[in-house]
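Laboratory data are not the source of any read-out in this text; all were calculated from the coordinates shown. A quick note: this is a predicted structure, and the numbers were derived from the prediction, not measured. Cβ atoms are built from the backbone, for glycine too; each structure is taken alone.
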Structure I
Amino acid sequence: MKEIYGRLCGHLLYAHNVDVDTIARDLRCAKLEVALDGEGPVTFIRVFSLKAVEQEGVVVTGWEAFDQHPDLVLFEGYITGSDEVHLVRKAA
């Protein structure tokens, strides 16, 4: 579970109109770093609400926590090695 900052924070602010207070207080992300053939390093991202996982009693230990709880993922996507962010909204 990681705090959201940098390009990922900016993407949520400007592309998805999420306010900075919500990002700072309630949103966190799980990351999975991989190396794709021909693409280089890519970091897969799942953004979730701290309140929602707490209400559901889910313990977030990493990326895999959301395999069993995909409904808790608010945004999902990836960041390229050159810091390009690609996220799609998954839940309200």
Structure II
Amino acid sequence: MSAFQSLFRVELAAAHHLPPGRAKHRLKDASGVHDFPPFRALEICSSSSDRGFYLIYEPESGLRTDTWHETLDDAFGQAEWEFGVSRDEWAKTDRPY
């Protein structure tokens, strides 16, 4: 069994982050295709079973989505491009996800 570890977390604030972000995240279910609700937080995680890093998008609803990145710098860069999150805003978490 692989361990999924949270490394960094940031809360998104409408005052200085780009809502809803520059990329479109969509959810497909039995009733059709829907946009995700606005994201309230981002988390960067890693897994012991593979290389790379996951940028986890967390909306209020509890449903989550993610993007995979080869390096930690790529994950930070995606959050900066998509939401305007600067590197110094991230809090180190280092806990199981």
If you work out mean count of other Cβ atoms within 10 Å over residues 28-35 for I, II, which one comes out largest? I
Once relative contact order in percent (Cα under 8 Å, 6 or more apart) is calculated for all of I, II, which comes out largest? II
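If helix-only ellipticity at 222 nm (-39500 (n - 2.57) for each DSSP H run of 4 or more, over all residues; to 500) is calculated from each of I, II, which structure is the one that comes out at -6500?
Structure I accounts for this read-out.
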